Every structure is written in structure tokens, then in C-alpha cells.
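I've put the structures underneath this note.
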Structure P
Amino acid sequence: MRLIKNKYRTILVVLGLFCLAGLVSCKKHNLEDPDNSTDRLFRPPMFAASVNANEVTLSWVPIADATYLLEISKDELQFENEVQQIELGETDTYVLEELWSSTRYSARIKAISKDPSIKESEFTAITFQTGAENIFYTPEEEDITINSVLLGWDKSKEADRITVAATGTATRTISLSATDIENGEILVDALNPATTYTFRIYKGEMLRGTLTVEVGALALAAPVFINFGMNNEASGWNNLTNYTQPFPHLNGTISDMVDMEGNTTGVSFVYATGFGSSAARFTTGPTATNISGFAMPDVVSQQGFYGVDAGGGVAVFRLEGLKSDVQYDLCFFASYPSGSGRETKYTVTGSNEVTTSIDPLANTSQLACANAVYPDTEGNIIITLTKGDNNTTSNGFYCINAMRLSLSK
């Protein structure tokens with residue numbers, strides 16, 4: 001048994017020497033050549049492409065004492081469309097940049113010997129498709145309004161135009177100015193509210209990015225009316241029906257109010273602070289009013305709530321769910337059948353503050369309006385009811401029948 005093992009060992013050693021000799025001879029023989037000649041280099045082996053969006057890294061196993069010729073084309077192994085030739089030194093990688101997004105390319109490479117007596121190799125070729133490049137940045141919430149979007153992009157990447165497209169509208173093209181390009185941003189305005197837009201950025205005909213943005217909905221599609229009283233079944237009205245039940249009572253909040261056309265708005269009314277212990281509901285208001293843009297059913301104009309601010313009886317309302325970058329107008333109607341000197345003041349506070357007053361005595365045609373009010377950063381507006389500066393009542397009587405919320409013109 002020992003002699004047999006030694007015999008096998010001898011055979012393996014001999015075979016190993018033959019294999020070693022074969023490996024050494026590989027440097028002199030080109031297996032790609034059918035004549036098995038010794039005067040041509042191998043093709044660079046393991047030629048491959050690693051795709052990262054529109055950047056592609058080409059790699060191969062290097063060949064000793066050789067440089068390379070690389071060819072790139074925008075087709076599938078035809079090497080006929082937009083062919084580029086790149087001469088490379090002794091390296092094993094090359095990075096292709098600024099390629100077109102989602103586009104078919106081909107690459108081929110051959111080795112060129114530093115020894116002029118040895119022929120260059122044949123080409124070895126691959127094909128690949130680039131990914132989708134996107135140089136746009138995602139807009140922040142504050143960059144999107146009801147009719148505009150502030151677009152930003154990687155300004156280290158060249159670009160010269162942006163297209164703006166939405167269903168049902170014509171696509172428009174915006175040429176980027178030198179300032180836009182330098183800053184890497186542009187404000188795109190004159191957009192339609194509550195619309196989804198697709199923006200594309202180009203360098204010449206090369207697409208460099210795509211971004212889809214939904215422009216904010218209209219702050220209010222139509223005015224919102226609030227009735228301070230009971231028994232109102234008219235459509236398009238929101239009703240605060242009980243002056244004794246402020247928030248957190250369930251009746252102290254009107255959630256998601258409707259506008260005059262019956263559309264929900266996402267805006268809520270909160271009866272934050274009650275009218276006080278001396279408050280009451282009255283039903284002796286006028287049965288006919290004549291106010292443009294503020295048509296009221298008789299049941300609305302007849303009813304209202306009143307309070308007195310003697311002893312701190314101040315009523316406070318809060319509007320929630322408004323857009324902080326939009327201006328609103330708030331108009332108030334108040335009418336009481338008797339008693340002079342009952343002027344009521346409405347202090348409207350958001351990020352700015354506006355006050356307005358009205359004399360309610362037998363009023364049928366006047367409103368008190370606080371215009372161009374911005375909500376605070378949380379989208380709220382506070383309304384405080386007190387006696388007016390010209391109020392001469394001993395107890396500080398104030399009242400309200402109805403109010404309207406609308407966009408500033």
C-alpha cells in the first residue's frame with residue numbers, strides 16, 4: 001500500500017508540473033486566436049458595468065504592460081450611435097458620468113500592448129441601461145402654496161430648462177436664467193390649486209430629473225357662514241346652537257364646517273370661552289336684511305347671543321385648520337332691536353391683529369369686517385367679543401347674530 005501511494009504522489013507531481021508549464025505559457029498564447037498564435041494580447045477579462053442612476057463604473061481584470069481603448073455608444077452593441085473613443089492608461093476601472101437617464105448604452109474595450117511587436121487584442125463588449133437620474137430636491141412643506149412651488153436642484157449639475165405639466169393643461173417650458181442656474185432654484189407660479197403637477201428638468205434634450213408635486217388646495221372654495229342661534233335648517237350654514245356650552249362641551253365645536261355651497265372645508269369653529277353668566281339668546285332681530293354677499297334667512301337675522309363684559313364676561317371663538325400663508329376676511333353681523341350705545345368690538349388675532357366694531361341698534365344693512373388677517377403658525381385665528389370703545393352701557397353689552405369667513409380679495 002505504501003508503494004502505491006508513492007506512485008500516485010509521483011504522478012500528481014508530474015501533472016502539476018505540466019499544469020504549471022501550461023499556466024506560464026498562457027502569457028504567450030491567445031486563446032481567442034484560432035491559430036493559437038503568440039503575437040496578440042488577450043481581451044481584457046471580466047469586463048463589467050455597475051450602474052448607479054446615470055453614473056456607470058466599468059471594470060475589468062488588468063493585463064500586464066498594456067493600455068486600453070474604450071468605446072461607448074448609445075445603442076445596443078451596434079456601436080454606431082454617438083460613438084466616443086477614450087484612451088486609457090494602465091488601469092482597471094473607468095467611470096462614465098453625465099449619461100442620459102433610462103437609456104441603453106454599449107461599451108467595448110481592447111488591450112494595447114506597450115510592446116509594438118505584440119498585436120492589440122480584439123474588443124470585448126457589454127451593454128447596459130442607465131437608471132433614472134434625478135437632480136431635483138424634494139420641496140419642503142413651506143415651499144408649496146396653493147398656486148406655486150419653489151423648485152430646487154443640485155446646481156453642480158448642468159440644466160437649462162424645466163417643463164411643467166398637469167392633466168388637462170398645456171405643458172409649458174421655463175428657460176432657466178443665469179440667476180436660476182447659479183442659485184439652483186426657481187419659483188414656479190401661476191399654478192392651479194388642488195392640482196398635481198409633474199416637473200422635468202433638462203440639459204438640452206437630456207432628462208435630468210422628474211418631480212411630482214400636489215399644489216395645495218384652495219384655502220376656501222367659497223365663503224363660510226356661521227349662525228349664532230337655533231332652529232336654522234338653511235343649507236350652507238353652520239350653527240352654534242347653545243351659548244351655555246363652550247368647549248370642551250361637544251356642542252362647543254363645529255368640526256369641518258361647510259361652505260355656502262355645502263362643500264366641507266377642513267376648517268373648524270371652536271367656542272373657546274363662554275359669553276358669561278349674564279349671557280342670553282335673543283330672537284328679536286330683524287326679519288329682513290339687505291347686505292350684498294351676506295344673505296341671511298330670517299331665522300338667522302332674528303337670532304343672536306349677547307353677553308356683558310362687566311366682571312370679565314368676554315366671549316372668545318377660535319377658527320382652526322386655516323392656511324397660515326393665506327389672508328382671510330372675517331365679517332360680523334349684529335342687530336339688536338332696542339337700546340343705544342351697545343357698540344360691539346370684534347378683535348381678530350392671527351399672526352396680525354385687526355379690530356372692527358358695529359352698532360347693532362336695529363341694524364339691517366351693516367357689517368363689521370376685519371380684513372387681510374393671517375392665521376398664526378398653527379393655522380388658527382382668535383376672535384374676541386367685547387364692548388366697543390363707544391359703548392355707553394353700564395354692563396358692557398355686546399352681541400352677535402352671524403359671521404362670514406372668506407378669502408381676502
Structure Q
Amino acid sequence: MRNAYKKALKMQELVLDHLRPVIDHDIATVKQDVRIPGAGQVDFLLKDKRGKQYFVEVKAERITGLDVGRLASFSAFLGKKEPSAKLFLLCRKVDPVHKDALNKLGIEIIELRGKELVEALQKESVEATKILELSPMEQDSYFLLLRKGIWVVTPEKLSEQLDISNVYSKNILANLARKGVLARFGKGKYVVISPDVVYQRKGYTADPIMILDQLMGNEPYYVAYQSASYMHGIAHQLPFITNVAVTKQRRPLKIGNSIIKFVTIKKEIMFGFQEQKYLDSYVKVSDVEKTMLDCIDRHDLCGGIDEVTRSISEALPKINVKKLLSYLKRFRNKALAQRLGFILEKLGSAGFKIEPRLIESIESLKSRHLYPLDFKQPKRGKKVRKWNIIENVDCLGWRHA
């Protein structure tokens with residue numbers, strides 16, 4: 001008990017060393033592993049002598065999309081309940097895509113310096129596996145999977161890695177799932193949970209994007225719609241469902257607290273994606289031009305036309321006009337062309353730089369048919385004859401919010 005108390009004090013002192021340069025007043029109280037009703041658990045809660053509160057999350061591992069999602073929920077909770085409080089994230093490394101999202105949420109990121117705090121956190125994580133009473137073989141299996149970056153595992157894969165029988169590997173995986181270090185989904189498939197999450201017990205499994213390539217194997221796919229917008233840094237809403245474009249119908253997949261939704265598309269439009277590094281793995285993601293077109297085509301999956309227009313305004317400096325037009329022609333979708341032309345012209349009228357030749361080229365692809373700008377809303381509104389669009393929503397509403 002005394003050793004545990006000393007460890008807790010040491011951990012608190014290490015955290016305070018990182019925070020002192022950015023906190024204005026002396027800290028009066030420090031609490032660790034605090035449960036906040038309605039918001040979950042936070043690693044540290046600090047209060048200065050003036051009563052201002054500082055909520056601190058500490059991560060020894062790299063930040064994933066699920067960490068960002070949890071922090072976004074916690075930030076929203078604080079905005080309502082404790083608007084004067086500050087939320088800090090102490091971590092080793094944040095990928096640019098996540099850093100941009102966290103900055104927009106007003107979460108201050110402090111990079112862990114030195115090895116002492118990182119080693120203390122990692123030691124706690126390893127000790128947590130002992131508390132879970134893993135057998136030597138279960139520990140060997142678990143840490144082998146972590147070491148090799150295997151996030152989706154089957155009995156066959158573990159059998160191959162350890163040179164043991166399928167029956168034995170099946171028992172090991174079942175025991176690891178029962179003890180909470182793997183999460184089972186589907187028949188005979190498991191997701192590996194990081195030691196950090198196992199120790200913290202916050203109910204999150206591996207980031208769905210990180211495991212996606214291993215999950216899909218040779219099946220054609222790409223991260224799409226608002227999930228792709230987020231990865232390109234052009235989304236203003238954090239997607240809590242990972243949308244994946246596929247050519248064969250698949251049921252949604254729930255892994256822990258995360259959901260992967262598979263959106264079936266025609267084989268003819270399974271193009272315009274690239275491999276992109278995400279944390280320590282690679283994943284197929286639609287490029288910026290294809291993301292723009294996909295989001296207009298299925299704006300119901302992206303927060304509506306208003307949110308899609310906002311994302312397009314962020315994407316404009318990044319797009320290749322020639323590629324965008326080439327993709328648009330391959331879609332062979334008149335409604336898509338008309339919606340795109342209308343949105344770009346609206347953005348142009350709002351002061352965004354749009355190339356005139358792009359508008360002219362898109363206009364040549366329109367039809368005589370009249371389409372609503374938002375197909376989920378009633379077909380009532382101003383008829384814009386240039387684009388044969390019913391303006392049934394204000395796609396620039398985000399500028400007035």
C-alpha cells in the first residue's frame with residue numbers, strides 16, 4: 001500500500017512538472033483517476049488556488065481517432081458544465097490530422113519530455129496485465145501481437161506466429177478476450193486492445209482506421225465520406241462512425257465502442273483512393289478530389305449539404321482541377337455535377353477563389369432535369385435555372401452560425 005502511495009505521488013509530481021510552465025497560478029489540489037458523472041474518467045484533476053480546474057489526460061501511446069472522439073465528448077461536457085475549466089493532453093506524439101482536430105476543440109497539447117513519465121506509464125500498463133492474471137503463454141501471445149503490430153488476430157494467425165496448434169491458439173485467444181485484453185467480433189476474429197487502454201479501463205478498443213487494412217485483406221475498400229474528410233483535415237465535425245466504401249455488401253461492424261459502416265458503391269466508381277500512413281499502419285483513403293465528390297453524392301453520410309460545403313471550402317486550395325473534372329466525368333452522375341457546380345459558384349460568390357474554367361467545364365455536364373440541392377429535404381425552394389437545382393437548403397448557413 002505504501003509503495004502504491006509513493007508511486008501515485010511520483011506520478012503526480014511528473015505530471016505537474018509538465019504543467020507548471022502553462023498554468024498561471026499555484027496548484028492547490030491534485031486528484032488522480034477521477035470519475036466525472038456523465039463524462040467518464042479523467043487521469044488527473046487539478047485545482048489552482050483561485051479555484052480554476054484543469055482536467056488532464058495522459059497517453060504513453062500515440063493518439064488515435066478514438067482518443068480524439070473521447071476527448072471531443074469530454075470537451076463538449078466541460079463546455080456546458082465547467083466552461084472556465086481547461087483540458088490538457090499530455091502525450092508522446094500526435095499525428096497532424098489529430099492535432100488539427102484537437103486544436104479546433106481548444107484542447108492544449110503538451111508533448112511528454114524525458115523518459116521518466118513515459119516509462120512510469122508503460123510500467124503501470126505492464127503491471128496491469130499481471131493484475132489480470134495472464135498466464136506466461138497468454139502474456140507471450142499478447143506482447144507478441146503488440147510487438148508485431150497485429151491488431152486483428154485469428155486462431156490461424158496466432159498459430160502461425162507461435163508455431164502451435166489451432167486448438168491451442170483458439171483457447172489462448174478466448175482466454176485473452178475473457179480477461180479483457182482482446183475484443184471479439186465476428187466469428188473467430190479478435191481486436192487487440194493496447195496495454196494503456198487495458199490499464200485505464202475506459203472501454204475503448206483499437207482505432208477502427210488503424211485495424212482496417214488487416215480487417216479487409218484483399219477486398220477492395222477505402223475510407224470514405226466524412227471519415228476521409230477528417231483524415232484530410234477538411235472536416236469540421238468529428239465522425240463517430242467510420243465510413244468505408246466497398247463493392248460488396250457488408251453488415252456494420254461494432255468493435256468495442258466504435259462502429260464501422262460499410263457503404264456499397266458500384267465497381268465503376270471504386271477509384272480515386274491512395275494508401276496513406278496512419279499511426280503505424282497504412283490504410284486506403286479517397287484522395288481530396290474523390291472525397292469532395294463522394295461527400296456531395298452522399299451528403300446524408302456527411303452531416304448534410306451545409307457541412308459538405310464547409311469541407312469543400314477547406315479543400316479548395318488542395319484540389320487538382322484536372323483530376324476533379326476527370327473523376328466527375330467517370331461518375332456519370334448529372335445530379336452530382338449540378339450540385340457541385342452550384343456549390344462552387346456559391347462559394348465563389350462568398351469570396352472563395354474558384355477557377356472560371358472549372359465552373360464552365362462542370363456546366364457543360366449538366367442535364368435538363370431539376371434536382372434538389374439536398375435530397376433529404378422537401379423539394380421546396382428557389383429554382384436556380386443555371387444549374388437546374390432547387391435551392392431547398394442554405395449551403396452557406398455555416399458562415400452565419
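Every number here is computed from the coordinates shown, using simple stated rules; none is lab data. Since the structure is predicted, the reported quantities are computational estimates derived from the model, not experimental observations. Cβ atoms are built from the backbone, for glycine too; each structure is taken alone.
For the read-out FRET efficiency 1/(1 + (r/R0)^6) of positions 112 and 344 (r between Cβ atoms, R0 = 41 Å, to 0.05), a value of 0.00 was computed from one structure; give its label from P, Q.
Answer for the origin of the read-out: P.
Of the structures labelled P, Q, one was used to calculate helix-only ellipticity at 222 nm (-39500 (n - 2.57) for each DSSP H run of 4 or more, over all residues; to 500), giving -13000. Name it.
The correct label is Q.
Can you say which of P, Q returns 1.3 when distance in nm of label points 7 Å out along Cα→Cβ at positions 64 and 152 is computed?
The read-out was computed on structure Q.
If percent of Cα pairs over 27 Å apart is calculated from each of P, Q, which structure is the one that comes out at 68?
P
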